[in-house]
Structure 1
Amino acid sequence: MPDYQVSAWLMAAFLRGLDREETLWLTETMARSGRVLDLSGLPHPVDKHSSGGVGDKVSLVVGPILAASGCTFAKMSGRGLAHTGGTIDKLESVPGWRGR
């Protein structure tokens, strides 16, 4: 898609908003645009999704709460990202934490 068409769509969606059906369509399309992991074999799988940005304000708090509640907490995260480091870098500084 040309960038001007994407820009026009984003502007229209921002100004007009999306109804429930449009939001569902967009979310499902985005979720299926790449590789989808099947987590159904894990005990109580929970995914905390993120659109990116600077900081781990939610992930670093929600992850341990979910794990302590017996959930398998699935989170795709990066390492060594820019000036803040990745979520995995931060979690690895917690004594006893281990990722898989």
Structure 2
Amino acid sequence: MVNGQTVKPSREILPLDQIKVRKDQLWRNLEVVALPKSRVGAKLVALYCVERIDALDLERHELQQMTNQAKRDQGTGRPTKKERRDLDDLIEEEPHED
């Protein structure tokens, strides 16, 4: 979004435009400070814009990342298909008591 309006990728950007982009479930607000005279590398783009992220959104995003990392460890939880076959083979090999 540019200045609160949904735009196409070919939209020209001017100084003082407000750009709002959603990346990784986080809204990033950019303000264009100036335009370069010619094309520049990706590392130099930060010289021409100022990024503003709402602290509440950033905290929420970090919390989501922490919960995603709290997945189960390898070998815990439900067995995989191969592990299940191995378990079935073990159960079949055990002698039955009558």
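Computing distance in nm of label points 7 Å out along Cα→Cβ at positions 23 and 87 gives 2.1 for which of 1, 2? Mind showing how you got there, number by number?
On the way: 1: 2.1; 2: 4.3.
Going through each structure in turn, the value belongs to 1.
Given that helix-only ellipticity at 222 nm (-39500 (n - 2.57) for each DSSP H run of 4 or more, over all residues; to 500), derived from a single structure, equals -12000, which label among 1, 2 identifies that structure? Present the calculation step by step, with values, prior to reporting the outcome.
On the way: 1: -12000; 2: -9000.
Structure of origin is 1.
For percent of Cα pairs over 14 Å apart, for residues 7-62 alone, the calculated result is 61, so let me know which of 1, 2 that is.
Values: 1: 73; 2: 61.
Matching structure: 2.
State the single structure among 1, 2 that was used to calculate Cα extents along the principal axes in Å, giving 87, 30, 25.
Answer by label: 2.
By the measure distance in nm of label points 7 Å out along Cα→Cβ at positions 15 and 39, tell me the structure among 1, 2 with the highest figure.
Sorting by distance in nm of label points 7 Å out along Cα→Cβ at positions 15 and 39 in descending order puts 1 first.
Computed from the coordinates by the stated procedures, all read-outs in this text should not be read as laboratory data. Computed from a prediction, not measured in an experiment: that's the story for all the values here. Cβ atoms are built from the backbone, for glycine too; each structure is taken alone.
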